Structure I
Amino acid sequence: MSPLPEHVHPSSTSFPTGLIPTVGAAGLPGTPGSGAAPAVVALGGGHGLSASLSALRHLTDRLTAVVTVADDGGSSGRLRRELGGLPPGDLRMALSALCDDSEWGRTWRDVLQHRFTSEGSLHQHATGNLLIATLWELLGDEVAGLDWVGRLLGARGRVLPMAAVPLDIEADVLGLVPGDPGATTSVRGQVAVASTPGQVAAVRLVPEDPPVRPEVVTAIAEADWVVLGPGSWFTSVLPHLMVPGLLRALTSTRARTCVTLNLAVQPGETDGFSAEAHLEVLAAHAPGLVVDAVVADPVAVGDVDALVRVAESLGAQVLLRTVSVGDGTPRHDALRLAAAYRDVFSAPAGHGAGRGGG
């Protein structure tokens with residue numbers, strides 16, 4: 001038997017039948033190129049990024065998701081600790097959101113999201129996490145592995161990791177010291193920060209200057225639009241602005257930027273935050289970032305004039321649209337959000353798409 005290719009690792013339980021080729025970017029959905037549809041890069045993680053991708057895939061297949069890699073809980077956290085690589089969970093969710101609504105897309109979305117129930121070590125592992133981790137081991141390249149999963153799913157876009165190494169989120173949290181509400185406590189780990197009973201005052205990444213994949217920098221440079229949010233503000237949205245190489249790409253691109261605000265505050269992370277406070281925190285973490293549009297649902301905005309003032313200070317116009325599912329839960333409706341993005345993308349540069357509800 002011929003020796004295994006250098007980037008395919010031998011295993012006692014797997015028998016490769018031949019070289020797995022890397023996927024050429026030119027043949028992938030989401031690769032910027034000619035065409036009427038805009039090239040869009042969406043930044044985030046978890047359920048928030050899934051919401052924006054589920055909407056954006058209705059408008060373009062020139063779509064790239066750039067995903068946080070700081071998850072340390074559940075199936076992702078276990079694989080991260082045991083295998084030493086990137087946590088695959090948020091990447092899996094992004095790939096699932098890019099599946100279309102055909103029978104093929106729905107089936108593979110369900111396969112990717114399926115979690116095992118057992119009395120053993122497979123309990124609560126997601127099939128998609130295991131598939132992604134397997135391809136990473138065989139190929140020795142995270143982006144190539146994600147591209148292969150995307151081809152299998154028929155994904156309407158490309159998924160890339162925010163950084164080339166796994167990250168930790170560290171936060172200064174108020175309200176955890178009895179009798180001293182002004183004291184800060186350092187909390188480390190995405191799960192711990194997201195679930196803290198205190199109030200997050202500041203966040204940082206460990207390491208502080210992680211390497212950024214060149215595919216991410218290229219996608220941002222060639223994009224027409226960058227979409228930031230919705231999602232957990234301190235653990236999924238802001239981390240993108242704290243990676244120096246990624247922030248440089250965002251502040252130097254010709255692309256316009258759209259910020260999508262959340263439908264509700266999140267306990268611990270954004271308790272007591274107004275809609276405009278989300279933008280103020282964003283500006284504090286990325287002083288050089290120019291924002292062109294802000295999408296918000298009227299029910300999530302307490303003071304429209306205050307939001308408009310802060311948005312305009314960043315160079316942005318506010319688009320107020322009903323983008324929730326309408327059942328009282330803070331979930332985005334994919335088609336309503338797609339319609340809002342369509343209005344944003346079709347507005348001339350320097351002009352808002354209006355403040356009316358819908």
Structure II
Amino acid sequence: MESIFNSKTFPYHIPEGMQLLRTLSELFPNSKTAMLLAQRAEVDPAQIYWDQPIFYVWTSVLNIAAQWNRLRELLEAGKDMLPPASVGAVFLKELLDDTIVAIPAEPRTQDGKPFFIHDTDDVSEPESLLYHDDLTIKIGLVPQLIKTLEVLSRRSSSVCRITADFSGRGMNGTAFRIGEQTLLTNWHVLFSKDNGTRADTVTAEFRYEDDGKGGYLNSRNFVCDVNSIITNKENDWAIINVTELLDPEWEIVPIKNNVTPQIKTQAFIIQHPMGDRKRLGFVRNLITSVDDRVIHYLTDTQQGASGSAVFDSDGMLIALHHAGGRPQEVAGQPPVKKNEGIRISRIVADMQAMGVDGF
């Protein structure tokens with residue numbers, strides 16, 4: 001593995017370099033914290049323009065740190081600010097130890113921007129004003145929220161972590177069960193974005209989650225049959241079969257429904273962010289845009305959420321998470337990210353056109 005520490009020019013061209021940029025932007029999504037870390041690493045803050053989107057702030061910090069051989073100190077400073085067992089801290093430690101790092105699958109351009117099918121990840125001022133720092137809700141809405149969370153708790157059994165191996169390099173994503181032995185995820189989770197080659201092996205890990213009591217469930221790994229993959233690259237979806245019977249108590253998510261997502265309603269995402277244990281994105285989660293192909297939503301996601309199920313407040317599947325945007329500060333609001341999902345109705349139409357049925 002090529003080390004990120006061996007050059008005075010930061011290596012954005014290798015997966016670990018671009019992954020570090022994206023991770024720092026998500027872990028420390030404001031200029032104040034980025035400046036603090038730069039100062040702790042003795043990276044001269046006077047050489048950095050701080051009043052710009054955080055993605056570009058971190059680009060500048062990494063460039064200067066590499067130029068002055070302070071990259072290790074920067075990563076050490078970042079690691080020390082995180083809980084030792086957190087996914088972010090583990091990732092930074094793996095880089096510092098020059099060990100092989102599993103990279104979350106993400107559709108990105110060469111300069112690190114997320115690849116959105118419709119428009120870009122830029123957050124408009126009206127969108128940012130939907131994303132308030134106040135996490136309280138009206139008391140009259142509590143019964144519906146409880147009902148929603150109960151449904152999603154059951155739905156969560158269908159969601160698994162995907163690990164796809166490409167010639168010894170692991171890529172993480174998320175998938176969910178849509179048939180007896182069939183999982184739905186993204187094309188870019190199972191195929192290389194660089195050359196389009198299929199993963200050599202794919203493993204689905206169910207029950208990779210906490211037990212709600214401070215411990216963890218015993219997860220179960222299932223080998224997937226890469227020869228079973230059916231996919232549509234244009235709309236970034238893929239189905240794959242596991243080679244063993246799945247637990248019948250794990251839900252099968254219905255993909256055929258007549259639900260049309262509505263702007264300013266909620267989108268809930270069950271995901272494995274950065275390959276971590278299963279989590280639910282359920283606050284600051286409004287849909288901002290809908291067309292016949294994709295939806296945009298402000299729900300918190302991280303890398304590794306690719307292939308996650310996007311549900312509405314009734315627990316109905318409305319989309320397949322496709323791409324997460326970069327954290328942005330707009331109109332004085334807290335950092336916000338726009339996300340994009342492929343509408344499940346579009347995926348079902350694709351399947352029917354391809355003669356794929358039974359779900």
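What follows is calculated from the coordinates using simple rules that are stated; it is not laboratory data. Model, not experiment: these values are computed from the prediction. Cβ atoms are built from the backbone, for glycine too; each structure is taken alone.
From which structure (I, II) was semi-axes √(5λ) of the Cα gyration tensor in Å, for residues 137-280 alone calculated, if the value obtained is 28, 19, 15?
Values: I: 31, 18, 15; II: 28, 19, 15.
Attributed to the structure labelled II.
semi-axes √(5λ) of the Cα gyration tensor in Å, for residues 193-232 alone computed as 30, 12, 8: which structure among I, II?
On the way: I: 28, 16, 7; II: 30, 12, 8.
Derived from the structure labelled II.
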Which one of I, II has helix-only ellipticity at 222 nm (-39500 (n - 2.57) for each DSSP H run of 4 or more, over all residues; to 500), as calculated from the coordinates, equal to -7000? II
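Looking at distance in nm of label points 7 Å out along Cα→Cβ at positions 145 and 241, point out which structure of I, II has the largest value. All intermediate terms of the calculation are to be shown ahead of the outcome.
Values: I: 3.1; II: 4.3.
Structure II gives the largest value of distance in nm of label points 7 Å out along Cα→Cβ at positions 145 and 241 among I, II.
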